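Listed next: structures, encoded as structure tokens.
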Structure I
Amino acid sequence: MAWLESVKGNVVAIVLIGIVVAVMVRANVQKLASPPAGAKALDTTRTTTSRQGLQRTIDAMQDRLRHSPTDAEAAVSLADALLRQARVSANAGLAAVAEQALLRVLKDEPLAYDARRMLAAVYLSQHRFRDAIREAARARDERPADDWNYGVLGDGHLEIGEYDEAFAAFQRMMDLRPTAGAYARAAYAFELRGQLERALEAMRLSTDATAPNDPESLAWHHAQMGDLQRQLGNLDAAELEYRWADRTFPDHPFAQIGMARVQEARGDIHGAIAAYEAAMSRSPSPDVAEKLGDLYAALGRSQEASRQFALAEAGWRFDTPQPASLARFLADHDLKIAEAVRLAERTAADRQDIFTEDALAWCYFKAGRLADAEAAMKRARRTGTKDRSILAHAAAIEAQRRGMTG
């Protein structure tokens, strides 16, 4: 399977050979590792996706919907802006508002195509991956030539570990139209396979293809390039990308968190803490709370660490439930190991992406179930990933095995 595209007269070969593999963006869904879900929905030739621009769009579309609740165009634009706002504010409840607006339209107009395909993107943002696949498939069946649907389909399959289907959908998306979204998905495919240099090149192409009047998406792209540069060990280049992201969309959480990670990698623990604290004050999330807790603990600030760990656990348990993340967190901190195993097993029964398999392996390891940990870790590494957390867990499991047999 090959993706070959030409950009600005320069032929760039992006080749995926033998991509019949089973492999998130994390999307900590830390990344839901696709470009902004509404990248095709908001007309950035008439508006802007700055923080203020997003709020103006939300206010204007809500006003239109108050007067005409079945206005499909307004509901789609509202949903797009809400998903972007949710990403930069860590307010997961905004997706539910988007869902309700779209469902209101579809109740009266079941054939409202744009509302149907945007609903699929909303379900993705809510981690309702099978619902997203269902709605995207309905939209695809109605308009097979619309590349958007294949991107959402691929994202949904990717998140539950159905990678044959995911990459077939991404290939079809690229064949139909090589857009920013298609290149971004190519980048994530390379990243999952450990091909970080290729991932970076594909993300550059995605950035180049992004509308200049879409600062939220541009910031997202620069933050993604920063993440890849950081994984490659290029901290100065990573910092430059994060600064570009922050300049393009001030206080974008992905830029703030990226800068904190650069400072941490450089050994500037106090600088990293300050950056994480700033991110937590603007866009609180359980992964940032956990990171703050770890850094506080490293400095002996145990009470502050405990508070952050409590926030992280509550976030993953109640606010934005992510049982695999919760299980991994519990195992990392040697808390409630039996519960962690149950959570990881229950999640892995429904989705087999490499990050869920890694969480399961780590929980088994902490529970003393080495053979089960090795089996799960083999599945977690099956794509060739260079994810540092997965590799660290794999090394610990292997060291335990060598200690037992040596």
Structure II
Amino acid sequence: MKAKLTERRVNLLKATGQRYDVRDDAVPGLLVRVGPTGHKTYYLDYYDADGKRSKYRIGPADAVSLSDARKEARKRSAEVAGGDNLNEVKRERRRQAEVKQQQVLGVFIDEVYTKWRSAERKRADEDLARLKLHFWQWYELPMTQISEAKVLDWRQDRLIQGMSPKTINRDIACLMAVLSHAVRVEVIPESPLRNFKQLKVDLRERVRFLSPEEEKRLRDYLEAREVSKREGRINHNKFLRSRNLPTKPEIGEGQYYDHTTPLILLAINTGCRPEELLMLEWRDIDFVHKNLTVRGVQSKSSRTRHIPLSSEAIRVAKRWQASPGANRSGLVFPGVKGQPMDRMPRAITRIITACDLEDFRPYDFRHTFASKLAIAGVDLNTIRELLGHETIQMTLIYAHLTQDHRREAITKVFD
């Protein structure tokens, strides 16, 4: 339908239950589209440079006057005559607006980086939490404004607060990873921290591991705990029976009360990272060939590795598998609802405190495993393979424990 449009005529156009167009005879290509419910919108009907017919949305009739719609239609018609594709131009403007919005640090992390990081990296939630904890005050800033000077000031404040250079470097590395990904997906042209220099740290810093005396103290405590828990279960069941209540499974001497003791002992005997142990499944333990497999999906390096099991490790695993609280398949150390635990149980931290193991973390059971090997004279490359380190540089922290070749060299020359 074609008519001489006026504001009054546009207002009087009625809904018919079907969509229809009314074209303006004053401006070629201008039309008002009436939707099935009566909603009215101005469009410019045009042919692009390739001869393809398109419609460019000008705006709703209740927000754009007829005179303004005509002005916009004439302006856009001139652009079409100049070779522009109006809808392509609009899409490009919209894309640029989205990119500009995504250039804000917090928006980019929430809308782009979180999804990518979660798919690419295990325990990505830790990195994302670290970003929000330490850099939330910059979430409203465009990423291009996160300058080296700004990060240097932040770093200096952290050093004054007594934070270790290693921890500070790790936090900044998380931020740098965000900016690098923003460059990768073409949200910003280059990272403002591309030339940023991290603090130098001692790659061979002293590692914390259990001394023989500390390990004996820990083992004695674990054994005493098992005896106490076993006796406690017996007494509790007596109480339940006296009241005709259902009893809980008895714990035999060849069983464990819960996952705490076997988790600690396997950590010492295998050197697995905490998250690797918590994701371990019974199918990963080969009792016949005495081997434990850390699958790539569990490993930090995403590479599968195989760890020979000691006699104690085999005994511990079998004893735990036979215990009332263990699964016979699936996860070796499941959470309360059967799901993987996201961190070592608090009971282990309490045991560390009870045994007076100062400056010791659950992760240090891994250092204990590696340190025992180094002290026994095992070469660093073998230790690297057992720990799943990607490079020998990561294993050099144990180098000071295997110094026999240095001692022999000094003795040969000077003694």
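Each reported figure results from applying straightforward, stated rules to the coordinates on display, with no laboratory input. Owing to the predicted nature of the structure, the values given are computational and were not obtained by experimental measurement. Cβ atoms are built from the backbone, for glycine too; each structure is taken alone.
As an exercise: P(r) over Cα pairs in 10 Å bins from 0, in percent, for residues 217-352 alone, calculated from one structure in I, II, equals 13, 35, 34, 17, 1. Which structure is it? Before the final figure, lay out the partial values.
Values: I: 13, 35, 34, 17, 1; II: 11, 40, 33, 12, 3, 0.
The correct label is I.
Upon calculation of FRET efficiency 1/(1 + (r/R0)^6) of positions 129 and 289 (r between Cβ atoms, R0 = 30 Å, to 0.05) from the atomic coordinates, which of the structures I, II produces 0.75? Write out the running numbers ahead of the final one.
On the way: I: 0.75; II: 0.15.
Traced to structure I.
Of the structures labelled I, II, one was used to calculate semi-axes √(5λ) of the Cα gyration tensor in Å, for residues 57-152 alone, giving 20, 17, 10. Name it. Kindly include the intermediate steps, with their values, before the conclusion.
Details: I: 20, 17, 10; II: 42, 15, 14.
Derived from I, not from the others.
Which structure, out of I, II, was volume of the Cα convex hull per residue in Å³ derived from, given a value of 306?
Working: I: 141; II: 306.
This value belongs to structure II.
Taking helix-only ellipticity at 222 nm (-39500 (n - 2.57) for each DSSP H run of 4 or more, over all residues; to 500) from the coordinates of each of I, II, which one would give -14500? Before the final figure, lay out each step's value.
Numbers: I: -22000; II: -14500.
Only one of I, II returns -14500 for helix-only ellipticity at 222 nm (-39500 (n - 2.57) for each DSSP H run of 4 or more, over all residues; to 500), namely II.
Looking just at mean count of other Cβ atoms within 10 Å over residues 241-248, which of the labels I, II belongs to the structure with the highest value? The partial results should precede the final answer.
Working: I: 21.4; II: 8.9.
If we compare mean count of other Cβ atoms within 10 Å over residues 241-248 over I, II, the biggest value is for I.
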